[in-house]
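Each structure below is given as structure tokens.
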Structure I
Amino acid sequence: MDSAAEQLLEIDRRYLVHPLHHPDDHRAPLLVTRGEGAILHLADGRQVIDGLAGLWNVNVGHGRGELADAAAEQIRRIAFASAYVGATNEPAIRLGEKIVKHAYGNSSAVYYTTAGAESNESAFKTARFYWKVKDKPNKTKIIS
């Protein structure tokens, strides 16, 4: 491994906290320099399969230029617009329509969230709201 990679690893050890393991177990980490499809390229020249797909968020592969181009085009038009009270936006509307058309037959609408925790919290609130509307406001327990 070259000195630039060694320097990066030293900075990593000093400033980054890595989840789910003790720092002593992080003495010789894999230093990923780029990804291509399902392959990760390491600083030492090796190639490995990205079996976790970027920890589940790169399920269509690394280095997909057409996805980067589509994202850049959308960000140039509108990077984000809330769909909260009194607002909406065309990308959300178009995607919602596509999702519902391809979902189960009894699906009629979508609700966008950004992460698992937010999705769970929203589902709990929606379930509680549903039972309030049905005149059963005491149905508040969630079993998971």
Structure II
Amino acid sequence: MLLYYIDDSFFQPSAFARRMRMRLEACMDRDQPQLLIVSGRRNCDAPLRELSARRNIAVLNAPGVFDYAGVRGILRCDSLLLEPVGSMHCFSGSFVRAETLHGRSERVYLEFFQDPQIDAFLRLCEQLENAISETLSVKDRFRH
């Protein structure tokens, strides 16, 4: 079973949280996870119910021991212990994508180089580096 593990920072009333939630939902469109597990200290039941209904996905957010469709684990307010994947923690701006059938998980970062200005700057730097290296390689060929 494919599942996503997030923390409640995705449901804070901030521009950053809304941006991360939009990126998370874009990943959900691509992967179609069957379960969303949420750790947290804040009560975010209303936004979770809305997300669950809109996405047609099961959501677990109550701390404790759970067994959902053969997926077993212990959910705490700051971590998740999932069989057979192991222990994991969530951090703001990222989520854990876990595949329980194969016991694999990976952290997905949603905020690295997502700013269009930074993206454009990095593309420009890459183009400049390529142009400089091409120019230098042409000069080296003429010297020999």
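Only the coordinates and a few stated rules stand behind these numbers; no lab work does. All of these numbers come straight from a predicted model, not from anything done at the bench. Cβ atoms are built from the backbone, for glycine too; each structure is taken alone.
Output the label of whichever structure in I, II has the greatest value of distance in nm of label points 7 Å out along Cα→Cβ at positions 22 and 38. Ranking I, II on distance in nm of label points 7 Å out along Cα→Cβ at positions 22 and 38, first place is I.
Computing FRET efficiency 1/(1 + (r/R0)^6) of positions 30 and 94 (r between Cβ atoms, R0 = 41 Å, to 0.05) across structures I, II gives 1.00 for structure II.
In terms of relative contact order in percent (Cα under 8 Å, 6 or more apart), which of structures I, II is highest?
Evaluating relative contact order in percent (Cα under 8 Å, 6 or more apart) on every structure, the highest lands on II.
Structures I, II were compared on percent of Cα pairs over 27 Å apart, and the highest value belongs to I. Given a value of 20.1 for mean count of other Cβ atoms within 10 Å over residues 6-13, calculated from one of I, II, which structure does it belong to? Only one of I, II returns 20.1 for mean count of other Cβ atoms within 10 Å over residues 6-13, namely II.
Which structure, out of I, II, was distance in nm of label points 7 Å out along Cα→Cβ at positions 70 and 134 derived from, given a value of 5.3? Don't jump to the answer; show the numbers that get you there.
Values: I: 3.7; II: 5.3.
Among I, II, the structure yielding 5.3 for distance in nm of label points 7 Å out along Cα→Cβ at positions 70 and 134 is II.
State the single structure among I, II that was used to calculate mean count of other Cβ atoms within 10 Å over residues 14-21, giving 7.5. Before the final figure, lay out each step's value.
Working: I: 7.5; II: 14.4.
Traced to structure I.
Match the computed value 1.00 of FRET efficiency 1/(1 + (r/R0)^6) of positions 86 and 102 (r between Cβ atoms, R0 = 25 Å, to 0.05) to one of the structures I, II, and report its label. Matching structure: II.
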